[in-house]
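Only the coordinates and a few stated rules stand behind these numbers; no lab work does. Being a predicted model, the structure only gives us computed values, none of them experimental. Cβ atoms are built from the backbone, for glycine too; each structure is taken alone.
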Structure 1
């Protein structure tokens, strides 16, 4: 690649980033496409284009951009994570699990992937597997309100009510106004009265 081509490629990429930050999304996509015309293997451009397309709700096109990144760098952890999120949003939870597994293979302590993996298992009705994810998450991040709440939900679905209440209590200890935990606890306590 000629030096001037590289300069123009970086300029188009930089312009895309700025336009994206300015929320001029169509112009940002055009700039990314110009950069990719000059260098079709520019990983950062494909990544940013995927992020932008995902934010615009163009999930299939975002997945295509992410697949191109993974073709160029199969260990790009943030792409695997983002791919899992998009697949989950599309209702493809089994495929999302595969993406989160890849993230956790690359970094076993990637807490957000662990959390989302637990959510995907829960949606699939695999409550014990979900609980296993949330157990590991609270070990890695004991101050995660979401982890304690999600653990409580998994325990509730496993009919381990006392443990669920303890998890909700832990979430409420961290944030006494956490509405989801307040409501979940209230629901359990009201059901016990019946």
Structure 2
């Protein structure tokens, strides 16, 4: 079974396969790559360019996104695991962690789109809403929405499989950690942006 393909149609079976046959290193790889796409999508209309070159931003995204992603993934998995246990789930922390790593696969697919756009047309990328190009705004929203929806579906199915309970219990196990993670990621991205601008500004 190839999780990159099977997860789209058979998320529960894929989660069980990853839990039983894949290592933590495999999950960390999925998370690292997925967060590159996630962070890249969040940088639209961030006004980082031209204070920083597009190439510098791409390199920084590739280097720092996995670090932020892995830390965030452990927090997300930890809260999801605890919520699942409160709801009578029986899976281990690492079962939940491996299952949730599949939710980052949709964001891997958008890496070429966002990094390519960032490099080829940084003006429209970093000033998306300022230029008010309705076509690009709608395209960006659609590209961001599709992986977000699939990620939620995959996470719910994966947690249900890891904890051996219903999709409804998995739904509630995922929602609270997702809200907490979004807040933490926003803070982390803000700190990262300020820190990176300060460091580059010294050169």
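Of the structures labelled 1, 2, one was used to calculate relative contact order in percent (Cα under 8 Å, 6 or more apart), giving 32. Name it.
Matching structure: 2.
Consider the structures 1, 2: one of them gives 3.6 for distance in nm of label points 7 Å out along Cα→Cβ at positions 97 and 129 as calculated from the coordinates. Say which.
The correct label is 2.
Output the label of whichever structure in 1, 2 has the greatest value of Rg/Rh (Cα atoms, Kirkwood Rh), for residues 73-168 alone.
2
Computing P(r) over Cα pairs in 5 Å bins from 0, in percent gives 1, 8, 14, 14, 14, 12, 11, 9, 7, 5, 3, 2, 1, 0, 0, 0 for which of 1, 2?
Computed on structure 1.
For mean count of other Cβ atoms within 10 Å over residues 41-48, find whichever of 1, 2 sits highest and give me its label.
1
If you work out distance in nm of label points 7 Å out along Cα→Cβ at positions 9 and 185 for 1, 2, which one comes out largest?
Numbers: 1: 5.6; 2: 2.8.
The maximum falls on structure 1.
Of the structures labelled 1, 2, one was used to calculate FRET efficiency 1/(1 + (r/R0)^6) of positions 17 and 49 (r between Cβ atoms, R0 = 25 Å, to 0.05), giving 1.00. Name it.
The read-out comes from structure 1.
Can you tell which of 1, 2 yields 1.00 when FRET efficiency 1/(1 + (r/R0)^6) of positions 137 and 153 (r between Cβ atoms, R0 = 30 Å, to 0.05) is derived from it?
Values: 1: 1.00; 2: 0.75.
This figure was derived from 1.
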